[in-house]
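Undergrad: For reference, the structures are reproduced in the following blocks.
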Structure I
Amino acid sequence: MANPIVNFKTSLGSFDIELFEDKSPVTVKNFADYVKAGFYDGTVFHRVIPGFMVQGGGMTPGLREKDTNAPIKNEADNGVGNERGTIAMARTSDPHSATCQFFINLVDNKPLNFRSKDQAGWGYCAFGKVTSGMDVVDAIAKVETGNRFPHQNVPKTDVLIESVRLA
C-alpha cells in the first residue's frame, strides 16, 4: 500500500510531502489527524533559519499558539535521517514531547538524527519527504526574518499555511 501524500498550500505556493507511514506509524497518524481536523489551516511558518530549516504548524498570525493534542512517542529511531527535504517533528528538550509543530530540513541535518535512546541521543523524528515543490520551501527560507519577543527568526511578513490536505 502506498504511503499517504499531503498537499500544502501556502501564501508562497504549494508543495507535496510523502508521509512515511511504513516507518513512522504513530507520527504519521498524529500528523494526519491534525490534517484531517483542518488544524494547520491558517497557521504560519513562525521560525525560518536559512541553511537549517523552516518550522510551522502550531501558531496563527500574531504568534498565537494553538491548543494541541497529547504529545506522542518519538519514532526518530525509524532509520529516516534529517536530510534536505524531509519533514520532522519539532519538540522541546523532552524527546517525547512532539505534538503538532513540524519543520522541513533545508539541508542534511545529521546532528538531529537518532543516536541512542537517551535524552541526548533521541534526535528528531523525520517522517516524510517533499516530493514536489521544494522550490516553494526554499522560497520560504529566503523571507526576511527578525525577532518578536520571545521568538527569534520570525518572518517579518507572515508565510501563511492556507491549507494542508491529504491528496
Structure II
Amino acid sequence: MNKVIIIMGSKKDIEHSKKICKYLEKFEIKYELRIASAHKTPFKVLEILKEHEDKDVIFVTVAGRSNALSGFVDANTSKPVIACPPYSEKFAGADIFSTLRMPSGVAPLTVLEPEQVAIAVAKIFGLKDKIYQEKIKEYQKKIKDEIEKNDKEIKYGKC
C-alpha cells in the first residue's frame, strides 16, 4: 500500500503539514503524521523508520531552523525522502540552507511548496502504479485548461 509518512520536527510544523495533507488528498494518497526530532528524539525517528521499512512509503520531513531531520531520515532509510521545510521570516529565510546543503551520501529531495510535494509523491508512486500516473495527467490537464480559459478571457477583454 502506498503511503506518505510525514515526520514533523515539532508540533509547530503542523500547519505546514496540513497543507501538504490537503494536496495529498487531492491525489487520494494516504498519509500518516508523526512528530520526532533528529536532535531531541533520534531513537524515536529511527523507530518510525523501522516501522515502515518493509512498506511502500515515501517520507516527507517538515522541519525548520537547523533541519537535521531530513538528512537524518535520508541517511537511515532506502526509501525516498522529500524535505519540505516551512518558510521562516527569521534570518530572511536563510535557514533553508540547512536543508539544501547535505553531507555526502545523503540526498533528500527538497521541495518548498506543499502542492509540489504531493505532485512529486504522486509521480514517484506512479512509477509502479498507473493510477497515480493518470491522476497526474488529469491534474496537469486541469491546470493547462485553466490557463487556456484565462488567456481567452484576457484576449477578449474580460479583466
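Undergrad: When Kirkwood radius over Cα pairs in Å, for residues 103-150 alone is calculated for each of the structures I, II, which structure yields the highest value?
TA: The structure with the largest value is I.
Undergrad: Assuming 38, 35, 30 is Cα extents along the principal axes in Å as calculated from a single structure, say which of I, II it is. Each step should come with its number before you reach the end.
TA: Values: I: 38, 35, 30; II: 60, 40, 29.
For Cα extents along the principal axes in Å, the value 38, 35, 30 is produced by structure I.
Undergrad: Here is a follow-up. Out of I, II, choose the structure whose coordinates give semi-axes √(5λ) of the Cα gyration tensor in Å, for residues 39-110 alone equal to 20, 17, 9 when calculated.
TA: I
Undergrad: So relative contact order in percent (Cα under 8 Å, 6 or more apart), computed for just one structure, reads 22; which one of I, II is that?
TA: Values: I: 34; II: 22.
Attributed to the structure labelled II.
Undergrad: For mean count of other Cβ atoms within 10 Å over residues 79-86, find whichever of I, II sits highest and give me its label.
TA: Values: I: 18.9; II: 23.1.
Across I, II, mean count of other Cβ atoms within 10 Å over residues 79-86 peaks for II.
Undergrad: If helix-only ellipticity at 222 nm (-39500 (n - 2.57) for each DSSP H run of 4 or more, over all residues; to 500) comes out at -3500 when worked out from the coordinates, which of I, II was used?
TA: Details: I: -3500; II: -14500.
Working through the options, I get structure I.
Just so you know, all these numbers are worked out from the coordinates, no wet-lab data involved. All figures in this text were calculated on a predicted structure; none of them were measured in a lab. Cβ atoms are built from the backbone, for glycine too; each structure is taken alone.
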